[in-house]
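Pasting the structures here.
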Structure 1
Amino acid sequence: MTTATDKNWTRSLRKAGEAAFPPERLLPDSQPSYVASWIYVFGALTMAALGVVTATGLVLAVMGPTWWHHSSTGHFINSMHLWSVELFFFAMVVHLWGKFFMAAWRGNRTLTWITGVVSFVVSIGTAFTGYLSQTNFDSQWIATQAKDGINSTGGGAVFNVLNFGQMLMWHITLLPIGVGAIVVFHVLLVRRRGVVPPFDLSPVKEEVAQ
């Protein structure tokens, strides 16, 4: 017999969430011993760099372009933002290549691999609009060089690289939201499926590292 409680959508959603992400997987207190390998570090390093990118980006968005051009503190925060982006892409590229050669889509992890690749592609768009938002000679040069290529595809009708306001809004709203959402989904999938083990894993290497 179906009761009113059984039809409660919040209860159903909670049960589905608990089934998909049990607490011991969502917040594990141990990991397989093979994650001690250096190749597993770059995923966490990518996340750490993304955290610095987000924090410095929020400060720059609040203070505005004039601040990062005319204030020594603003210039420092802007430099931190730039170099954390460089570190983010370095770590992400190593992470992606490492997982490619490990065939990280094994063990029903195809969607985990796809979301990682998609986050990389969206991040490129975010970085591109960031360069266009610098309000200096570099950004003007990049915009003028890019406009003809984009216009030739017809995309210039909705994506005008010479429009500073439009590029700034893409950079600080739409694209970061996209990157953040995909990254969160990617991490949840990693928690659900676990990190991919190396090839020819021996029983000794499967011991849990506390």
Structure 2
Amino acid sequence: MLDDIVTSFDISHRRRLLRLLRDEFSDWQIIILTHENIWFDIIKREMGQHGWVFHEVRSDGANGILLENSPATLKEIIEQKKGKEDVSNDLRKLLELVLKNICQALEVKVAFRFNDINEKRLSDELISALRSTLKDKSPDLLATQIFSDLAGSALIANLVSHDNAGKIVGEDIDVLLEDIEKLVALFVCEHCGRHIRADIDVPGEKAISCKCGKSRLPWKT
């Protein structure tokens, strides 16, 4: 049981700790307790795809202390809210998170930003930088339909901020979720669930792969 053990850790060391738990203690039962929302969100992002279960404790005047399920991913949040609340910003945040992870894994170069401004890049900037990298490193991939679909989607077209007023409703929500899944499928291995990385070269080939080596992309050095 790990109870708020990262109060003096910066974000990069917190992620290293989670990956250590994921890789070296996968056969252990681990309970992490925290009151920090940021740390809780990092745990969800890093561990949600590896079978971890998340709960939130809250107090109710009539029922006392309650333990409630907490959605592990933005996609789960969207599914819970769909048809009840506006999910437009959740969809945009999901695409931005997906693009950030892909860009990090492929070492995509973007314009310099100071400190936390680095974390506030929007999808149009990220996908533009990704396309530029692919043009140099894996040009055939740019012909994939998903890039043109996303370029004209409500998640990217005419956006100026996270708080864009335009709502995404109805069947458009499902279409955009499918588009995001198609984008993920290009860069994330279906076997190990990890991203194809620019720093994992395939020996004897002009290609890069995920950690298990089963998913690859042609890649010019």
Structure 3
Amino acid sequence: MIQVEHLHKAYPIDGKQFKAVDDVNLTIKQGEFLSILGHSGSGKTTLLNLIGGLTKPNSGTVKIDNQDIWQLSDSELSELRNEKMNFIFQFSSLIPTLNVVDNVLLPATFGKAKKTDLYDTAVELLEMMGLANKLRAYPSQLSGGQQRRVAICRAFINNPTIILADEPTGDLDEETEKEVLNLFRSFNEKKKTTFLIVTHSSDLAGKTDRQFRMTSGRLESL
């Protein structure tokens, strides 16, 4: 499903090239549940953004279902992201003027499904995350952990085949983290959703089926 070959990404810093991603190769099959462990600055978020088509590499390829994503036009790449993958970022990035349920339904605005057809799905996801009484609340009325849970629900609304998650449980308490991982596992097992999670937590990484470590832009299997 995902094939990364000789991927490089460098940034100029103080007149030198900082190698954020250095000759990374990675193959992910459909339905895998894996993680990349690494400290801040190791390059794991950059790698996730490269795989998701948010950042363009200096060299190398990223293929989704045998399609080189950087051979696509901007509109084709946007369509691929909307139909096949979704992101859970380090920050919730909720729209402050939309209530909770409308934030969850936001990806449907850019897809083929109608928001009205997905409303019940949005409510069900929010109920699973303990937010049934917050449907009409606005982000400013939620705690940081609640905002993160809304963002997680939003990632599943279009029934993606790939979830790219960047520190998805970073500001959640232990019990909510367990609920989130159970939700991930449920989608992984029932719908064969592919999960790539990047994290600094060895405990979280240990709960995935396959683990990698990123150090100074280089990736190694654990």
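No value in this document is a laboratory result; all are computed from the given coordinates. The structure displayed is predicted, hence computed values, not measured ones.
Could you figure out which one of 1, 2, 3 the value -10000 for helix-only ellipticity at 222 nm (-39500 (n - 2.57) for each DSSP H run of 4 or more, over all residues; to 500) was computed from? Derived from 3, not from the others.
Source structure of the calculated read-out (Rg and Dmax of the Cα atoms in Å, 17.3, 53) within 1, 2, 3: 3.
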